[in-house]
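Down below are the structures I want you to see.
Laboratory data are not the source of any read-out in this text; all were calculated from the coordinates shown. Quick caveat, the model's predicted, so the values are computed rather than measured. Cβ atoms are built from the backbone, for glycine too; each structure is taken alone.
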Structure P
Amino acid sequence: MTKTFADYDIDTRGRTGNVKTTCPQCSASRKHPKDLCLSVNTEKGVWNCHHCEWSGGLNGSSDWGLGRSKKTYGRPTYQPTDQHQERLFEWFSKRGILQELVTRHQISLTQKYFQSIGKEVDCIQFPYYRNDEVVNIKYRALDAKAFMQEAGAEKIFYGLDDLVGLDWVVIVEGECDKLACEVAGVVNVLSVPDGAPPANSKPTDTKFEFIPNCERELSGLKNIVLAVDNDGPGKTLEAELARRLGPERCYRVQWPDGCKDANDVLMQLGKDRLKSCLEDVTPWPIAGIVEPKDLIDEVFQLHKEGWTGGLSTGWNSVDQYYTVKPGQLTIVTGIPGHGKSEWLDAMTINLADQQGWVIGVCSPENWPLEDHMAKLLEKHNGQPFGHGPTQRMDHSDLVDGIKWLQEHFVFFSPPEDNMTIEKILDLARQAVARYGINGLVIDPWTELDHSRPANLTETEYISRCLTKVRRFARLHNVHVWFVAHPTKLRSNDNGTYPVPTPYDISGSSHWRNKADNCLTVYRDIAADDQRVELHIQKIRFRQVGKVGAVEFQWNSINGRYSCF
């Protein structure tokens, strides 16, 4: 018997085509249960929830081989052994860790083949529990610093079951650091499963998949103490954890001189000093006040390496005027029809392709989303999506392109009656945690819901909104591009229009004042030669660029831009 949407408790409200409705899996437990978070395509018989990621189809699948369905994991069978327990306890005793803690966490010895060592060796088994069930097992060679985990198992924090009923946690870099904290009397401690990424690297979504995998347990935490290693990789890990978990609830630990981590402090200075370190924490960042001594390391690093500019836009001719710096706000304006959105799409494709960025996009002017995806696919692939004078992308190109978009783009689709700045930034914060987005496009201002209090003027309201956006950008180290239309301009004597400036944007001079960078996309429509000008009209920091202009040729067949 053919199933219907009703069999899955999906209410399509009698509509056909692309339908937005509530999700039977998560809506009832959400703060706003009426949010229409489930996208349903009645013609294809498939659905996907943008909140809990529940997806499916009436034929049993909605994946089409593109990795859109919720990921499934294998569950390892864990058999703790009692072999060589004296050797195991001796290994931990040398690190100041008590025998009873090794027993409590069901840690044991076994033998495993380590590819990095090239043979089977004795190793420690660390079982990773969630709700008293082993989800993963991490193995550490007993006589070498080599690690491995169960293939196909879910990545989660070590110690997750110790969070029950608590609203704060300490996060460390290794299992031994967690056990060291327990010796000091602090039990609600988590360890990341994969250690720290290389110093100054670009942390990948795969490396941090344990965060969205533990989203439910992390969501209720009010305070998060970051107590990772005091070295280059540890600093990179600390910064990315704070960015993804929310800096506003994060605190940092300062280890004593000569100590790299929690286990070092325990062995060298004792459990009381370790507990003191975990209690004497500072906010991330310190709210409202920064002393010069707090920035000593950063200033010396800046003196050594010099000011760094932003990342390449993908066009060398543009980079001498404008680069993309994480944590900044760029305002993009231009006369309607001159290609603001097209150019911005092309640049985000460059950033995703060349820098590995993940881009969050809220672009109501580009809805429906499948049309927007088609335009992005053209720019990525270089071939037209539809039929035309040149060969269009084939099915294989389409599948590869969608897989690529899945890795680098996430679209925001809030209900049209709740498309406020606050809602978009709330989705963006979730996207930072779940997908690690590096950039956010809001396009355009006029399509948002601007119900404002009666006591606020338009200028005051715009100022408040831009402050919130800029604060989000800086707090989460995400570059935000905000598209805003100018007011109606007076035409020149020859019927053309002047190049708009940020002061021409409707509503407020704050569009220029609050922005770090201001760009204007301009075309001479009468020329009909597909030339596009990019005017860089404000750059706040000279290491990012300078005021100037660049000319492009726009390819109307595939949407790509090339510089003259």
Structure Q
Amino acid sequence: MSKKNFIGDDWYKNVCIYQVYPRSFCDSNGDGIGDIRGIISKLDYIKSLNVGAIWICPMYDSPNRDNGYDVRDYFALQPEFGTTEDFSLLTAKCHELGIRVIMDVVLNHSSSECEWFLSSSSSERDPKRDWYIWRKGKPDGAPPTNWEAIFGGSAWNYDAKTDSYYLGTFSPYQPDFNWENAELREALFDVLRFWLERGVDGFRLDAINFISKAPGYPDGMAGPNGLAPIRPFVCNGPKVHTWLSEMKKKVLSPMHAMTVGEADGSSVEDAIRFSKEIDMIFSFDHVALDIGPNFTFNKKIPLPKLKSILSEWQNKLRGKAWNALFWENHDQPRIVSRLGDEDDLRAVSAKMLAAALFFLQGTPFIYQGEELGLPNTRFAKRTELRDIEMCNAFVNYVDTGILSQEHLMRFANYKGRDTGRTPMPWDGSPRAGFTTGTPWIKLGDTHRTLNVENQDADEHSVLNWFRTLIGFRRNDRVIRDGEYRVYNIDDPNVYEYTRLLNGSGYHILCSFCKDETRYVCGFEGTKTQMLFSNYGDDTFSETGKLRPFETVISKAELP
């Protein structure tokens, strides 16, 4: 099937999307790094999941300070991933299989090695000087503001050549673009056009709500380290919608590009505003409930708060905007390590978590390995870590004596981004079928038993549960358009909701408890047929009890 045969600009409402982290997906040449040919070799597997599209994390030419989210050349591929011919083959084969291709694009910042930035930093008179955000220091020579970069340290970086500071919201290696400059905006629009013309069907827009900064660049309230968190000054700034509207008018609408925006710190109301320019956004309220300031964590997401957030987004976006549903991605740890069980109940808890998400209204995004129920990979020492965020945290907090190394390692193994970035386990061989060489990062702890080969052969596996649910929900009108209603929202152990369209649909019951738990059914209609049970039997009855992490999905009708 060619790209032109795909019908309808709202196709994303009917499918699940599978996220590929290319560096860790499949290595075709034995250098220890996943690549495009590796993805191509696994397209039949991806097709077997019943998904409608793949989202691929950045593959552009990059120094890899932040694993590709620091782009050096937007029009070239990272050589270790492959060639333009490889990419053309990938898109062609995906389209033959009926799979769309979503490319990750970074529009808030580039690499400090990008040719554009090298020109901008060469002279105050350079034509591209205004493509980035430059400011003079304060009278005493201090940075222009006291903002702290997301990956630690001052967000302002001094350049002696021009006696100025440039803004790097994330790190010194990722200077922010100046979206106020019309030439810069047009250059970024050309990036989108370039890849759309080469077969891409849409984009995941990295940190897209960061492109407009607070007017006047004010100081913030400083913390113990003398720096103020940057997010209030870069999230959802005053011109973000103006510029995204321009992007939609000039590129997205004419070229029928699907978009999902990463929009950290956005509310439901923000999502509705963004829906005028992009198709949906990722917000992170529901996966931030177990994380506190200064690298603290609770080891438990409170279910009533989780249900409240999910329900707010379901109800307030209905008819106004579209939900992007997810538990995991390349920036989040494995969900069974947060809300499920890593031991004997791992499989049933993974199945329950999938069911809880997949019957909500929206587009589910599945991160590679999630369909296997993989737990977090644990690291024994800081030298095993690869993520810039955690590596910088050790320098800024452990090496300065603010936090103990033991505490930060515990945090890294619970919430660190490397926990889910380890190689995809294809089989139980010493290198997990990922590579014949030395993997760029350590293998997951469980790859010998938790792998695609084992689960593919087991009809009751987590993998085959995902395949069944994804296939079931595809193009289902109730799941797409039905009303959502939650029951007993204060119950600390059970999530119960219905999806009904014209009085009939589905009743979803999910236990988030590792012990048997009692519940009071809130739905007053009729449940006529059990459709799915993660225990693989039909022993469930209306006894008011649920087994550990049990989920039961039934047909339902209002009286």
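Numbers for the structure displayed
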| read-out | value |
| --- | --- |
| Highest-scoring label, criterion being FRET efficiency 1/(1 + (r/R0)^6) of positions 104 and 440 (r between Cβ atoms, R0 = 35 Å, to 0.05), among P, Q | Q |
| For distance in nm of label points 7 Å out along Cα→Cβ at positions 360 and 432 computed as 0.8, the structure of P, Q it came from | P |
| Origin of the value 21, 20, 16, where semi-axes √(5λ) of the Cα gyration tensor in Å, for residues 160-303 alone was derived from one of P, Q | P |
| For 15.8 (mean projected area of the Cα convex hull in nm², for residues 16-255 alone, calculated) the corresponding structure among P, Q | P |
| Computed -6500 for helix-only ellipticity at 222 nm (-39500 (n - 2.57) for each DSSP H run of 4 or more, over all residues; to 500) - originating structure among P, Q | Q |
| Structure with the greatest value (metric Kirkwood radius over Cα pairs in Å, set P, Q) | P |
